[in-house]
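Next up: some structures, all given as structure tokens.
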Structure P
Amino acid sequence: MAPETLVDPETDPTATYAIDPALVRRLTDRVVCAARPPRMQTRTPMTGAPLADLPMSTPDDVEVAYQGARSAARAWSRTPLERRAQVFLRFHDLVLERQTELLDLIQLESGKARRHAFEEIADVAMVCRHYARRAAGYLRPRRRAGALPVLSQAVELHQPRGVVGFVSPWNYPLSMSITDLIPALIAGNTAVLRPDTQAALTALQAVALLDAVGLPEGVLKVVLGDGPTVGKAVLDRADYVCFTGSTQTGRGVARDAGERLVGASLELGGKNPMYVAADADLDRAVACAVRACFSSAGQLCVSVERLILHESIADEFLAAFVPATRALRMSADLAYGPELGSLVGADQLRRVTAHVEDARRQGARVLTGGRSRPDLGPYFYEPTVLDDVTPEMACAREETFGPVVAVYRAGSDEAAIRLANDSEFGLNAVVCTKDTRRGRAIAASIQAGTVSVNDSYAAAWGSLGAPMGGLKSSGLGRRHGAEGILKYTESQNVTVQRLLPVAPVLGMSDARFADVLTAALRAMKRFGLR
């Protein structure tokens, strides 16, 4: 939702804030901005009440942030890797210790249920632990095959890129603003972060915790502002770009990065499918589908929006899935219990409503849901299951990013795979079957960066040693695993040539050198040497 200008809360007795303005002032002290910056108001999607009055940065402030990050880069990159990693092990502990206040902020800014907010706490802690423990192995120098056995000794090194620019979204205020930063900083880079304005307080609280555990001044700079000006300024100055957002915007980000010859990691849109095979355990598949389709009210990059059912079990599956969906509890409570929260704002509510109403007008059947719930809060929308969806409907092709799933039927695994791949996107998919070997084979045929077998998304997302990212229009690059940290480095080849150079020596003619090298190459092949 668009923030609004607001009078200073200290002089506006009519303003009742969902968060103590004193806390907001403490957190926003970390923002790089002018002495008297322009200010914007955010509101909590839970109730629509004012949330925070935030200072906004300008492109000039972004330049100041980069100057600070570049000044800190040399000392940070030369800090021993073990000491850099220790910062994030301490951060791991503090995030778990201070999770209650983080959970409140996540819910107040995103509107999601507490159970889904906790996923962000767990995610940050797991990423901290993984890279703090594994970074030395991922980044260690590696001997590579030299030009000539024994004589040539090549070593691959990984050098930090410099200052990484991060532009993060609103839907996962903690995870998306922090988890990509962790490997970048451990690898020796510094960073400039622009979290979405709606997610600013959660990100700033995490940054405050990083300060508390000893992250040096200047290593991480934070600016606030809109995407087209401040966000673009962050990416335009970066030595490497990390962006999470829409495919349309991501294409522009990739084009701009390409023109500057800097690398980019982009997680973009998705229209994720889930296939329930004929032999699936239906009780397990129903529970998996409810979680896959409606976690965080569908505002999850890997959320399922296309449910493909083998026609032999479709009716039985829907007979259980529809009531399970209808039974989900929705609430704005800042406590565990409710299973579904709110959409983030008016724009998301309009998009979800438009997709459902367009489908309804063109003949789709609403099996459950299909309406907003203003009695619960301004942006609540019931979890919705649509049947008889056709390709002409907006919800068939466009990402809804809300609690809406369309049902399709397939007569075979091959037909299901064709349906799953009939999309410009390729971020995530789910396959449910009792036969895991069959599930792996189906998964390998689906064009998606991640495919979960018999799980909604948590197992794949939490498998931090394995890469995660999108195919087709769903993005470039990967987070997690070796790729998730090596992308923030430049590979450097340092080769030592011993005894003899790879060149004519001792008056040897070019022709004689060519003969000797030809003989050596043939011998290397004969003995199986690389």
Structure Q
Amino acid sequence: MIPIPLSAHSPLRRHLLRAAALLPMASLGSRRAHGQPSSNRLLRIIGPWELSSLDPLRNGYLFARMQVTETLVDYDSQGQPQPGLAAAWQVSADRLQWRFSLQPNARFHDGSAVRPADVVAALERARHAAGVLAHAPVAEIVAEPATIRIRLTRPFAPLLALLSHSSTQVLGPASFGPGGIVRAIVGTGPYRIVELEPPQRFAVSAFPAWRGQQPAVTRAQYLSVGRAEMRALMAEGGQAELAYGLDPGSIARLARLPGVRIHAVTVPRTTSLKLNLAHPFLAEPATRRALSLALDRRGIASAILRAPELAAGQLFPPSLPGWHDPALTPLVHDGTESRRLLASTGWRAGDDGILRRGNARFALTLRTFPDRPELPVIATAIQEQLRLVGIQVRVAVGNSSDIPFAHRDGTLEIGLLARNYGVVPDAYGTVAQDFGANGGDWGAMGWSAAGVTQALAALAAAPEARESQAMRSQISGILQQDLPLIPVVWYRQTLAASPRLDNVSIDPYERTYRLTQMRWKS
């Protein structure tokens, strides 16, 4: 689904406006914010992300973003650990024993007290292979009076960061049905669920027994809206106070309107081509370098994102300090060198201009998805740029789940995705998931490197900043050389907000919508 520029009087625009009026949020939100006491106003949030599962291991991050659930550890905008459900923590001299003291008076939304055993149950569940905590060398997790003790088999520096991941969010016992299936979301955050209609919508209200200060915004609702154009029109028409996931054309239009405020921050997310290195066309490093050289990143960033500085010269963006390596030679565009490398691996142009090697024709399918509205447009640009060096690409726009499913069954050839390397603030957890010995759904496919595996193991135990930096640089350098993923552009998160809201901001780690910081203007 490719975003379409909409003129003020286009039939499609009128159709989308009529459709917006029929959405669940519009009917619920028809009690307009102005003219109501601020304590009764409904804050309406829209985005492209569906609530495909209640299980924190499979989805559930929206509950953390809406501040319904908590993790033991939180992080601030500078990437420093802060108290979450844990008020404090201590580590033993040998760095093998960690003790976390729980917040006093913490309660689940059903009114029950948070017990150490409840937190242990959540963390044990999070040690599943689908969660980042599986990468921690945990020997045991033990409930003690008012504390949780985690014993490690070896020192592991990224433990705090992994304990901040949404897959470790703590749910109350009432959340689970037979067989441990998540049937409800009973969290500990400042907001509790009052309506739940997956996969599209849920609503929250302030939790009266919240241990902290009661938020000024007491009611909020999230709605998944598939079309970027629809989200932009809802923001323009006052049918949503916060709109995420906007296409660049809509952002430029909304920025000119008096009834919308545009907020933007560069986040540690990179749009990349994920390659199946088990595919005979993509196995050779020279071929991957040729694909990289064929990409005009600056042209894509300028024409589509309207921000040439977002052209990705390496996988990790400057917004990810420690992992971004300014000493790396940046990836560049050079069509002539791309064609030379392809010729060196035996590819020759056929009568139709598409490369052939023996009986094989260099034709591949690129999968992507519209949840991030710029992805289908970038895919189309990449399709043309690869055609210019003789590679035929068919673009298939489907669901975001198509890429991990195709990774698992081995059918993926190329995927275009946007990966947030800061979802665990020091990036270790995401990098370990994506580039460990077995690769990852959103990372390497058919590729591993002993140097990366060894550096990840050393990084996990490295107590000194200098040692950690050397390991990160080693990983970044190998990824730049081997290109199991080919970076295209870095990412700028943009939010359209109503001017009726004060203190609106974007979390650069995309952990929270920061509802508790917001206030209604009188």
Structure R
Amino acid sequence: MESGILSSLILLPLVGSLLILILPRAYKNFYKWICLITQILLLINVTTVLGLFDRVNPEYQFIEHSEWFRLALGSKSILSVDYILGVDGLSVSLVMLSSIVFLVAAVASFGITYREKTYFSLFLLLTASVFGCFLAVDFFLFFVFFEFMLLPMYFLIGIWGGENRAYASLKFFIYTFAGSVLILVVMICMAISHQDEFFTSEYARLVYSFDFRTLKDNTNLLDSSILSIKNPVLIWGLPARDCMFLLLLIGFGIKMPVVPFHTWLPDAHVEAPTPVSVILAGILLKIGGYGIIRVAYQVLPDVAEKYAVLIGALGLVSIIYGALNALNQTDLKKMIAYSSVSHMGFVFIGISAFNSIGFNGAVFQMFSHGILSSMLFLTAGVIYERTHDRNISSFRGLAKKMPVYTLMVAVAFFGSLGLPSLSGFIGEFLTLHGGFQSEHLPKIIPLLGIVGIVLSAIYFLLTFQRMFFGEFHTRDEYRTLLKDLTKTEIFMLGSLAVMTILTGVWPNLVIRYINSSLTEILK
């Protein structure tokens, strides 16, 4: 079914961005409203897609296919790059997450008063590129959106960030661009491997494309002999397919980020303005996990299975290392940033299990973490916007002064530490359960993953106790500034809190969309 509704998810923010750019500065009060209305329209369209989505069908739906360009590789073969959009269970859940988080971030951006035209136009460009990543069915098209995403994020951090924004934005760009280069190397090798195969084919003319549906069925792709490599090994004695998988793992692992490629994340979060931190933690980190499942696992499934223990070990190291660093932080925002590193590690354990429980848990964990991390950074932003101070030790007894704010923080903290009936518990339970049921992982990996849950409970509960219990105490100049949540803040945090509770009590709200497609990927 080709209706154009998926293209609208990319075109709407592009049109909104262009409209903001052409409006004169005399109408600058309209910039934020154009951005907000665009996000509302996107949410309506995504809800329509969810309503029409066939949850039993594991294949791509709402396919939109147009020829982009053709390149002759010789007399017998053509390289085809097409504009192909579609959604399956894996992507539709993250598209829904994106629409929710971007809407909340757009509302949070109403406080931006500096260079509004540039900010909101970049905000909508980022929106278009993120939706493009999740909707692309062609690997080349996916890479274009994946790469373009760096530009608006670089400026959003570099212009509207904190004191060290130049350093943080440059570090973010260098790390993620390096990851993109590794992914590009794999794409080039794909084209080379197919080119040689075409010239030896019996068919008169063959067309090679980067269509994910074609790539996932090619068991000879990136084979050393096809790449015309005289030596059948490349790096450290590894075959070509192994090397390409590891390049994809590192490239997308930087984006997640997984230890040891995580160091850009705390700096980017600390310096970024609150709405940008919400987008970064709520959506952009998920593109790394999505890319590993969509590209690395589907294109090279045999190699992925071969390195299951390595993937699980990387997830475990991220869980423990991120939790220990979060436990040692005095800056509230930096603590939340390291907690993101820790909780995204569960995604690696889930996908390394190679069973339906682990895969469903990994994707559910990405959805849950997107909601919870958005809440966490919004709550940190509430304090910082009032006092320009994020030091945990600067605040005591906030529950008496800000009761509604305390309730929202409690939902975010307890959801993140894995309290049953909240969404964080479901994701962590399923990933670890999948790890224990796995034939590929040693039981010690999910067993030690439980330590990460205990550590997260410690640093969240200690922070909550220090900031909200006891007699109200803070600096004298903060006493008049610390007021409870406004109606806008209640709307933002309340919406996310409802999603946290709803998906925690009724996880099938998400799982019923993703299960069929993930089961098909596992086959």
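Among candidates P, Q, R, the computation of distance in nm of label points 7 Å out along Cα→Cβ at positions 121 and 457 that gave 5.2 used structure R.
Given a value of 71, 66, 42 for Cα extents along the principal axes in Å, calculated from one of P, Q, R, which structure does it belong to?
Working: P: 91, 65, 39; Q: 71, 66, 42; R: 81, 60, 43.
Of the structures listed, the value fits Q.
Work out the source of 58, 29, 16 here, i.e. which of P, Q, R gives that when Cα extents along the principal axes in Å, for residues 425-512 alone is computed. Source structure for this number: R.
Name the one structure among P, Q, R that helix-only ellipticity at 222 nm (-39500 (n - 2.57) for each DSSP H run of 4 or more, over all residues; to 500) of -12500 was derived from. Source structure for this number: P.
Rule-based calculations on the coordinates, nothing more; no lab input. Remember, it's a predicted structure, so these values are computed and weren't measured experimentally. Cβ atoms are built from the backbone, for glycine too; each structure is taken alone.
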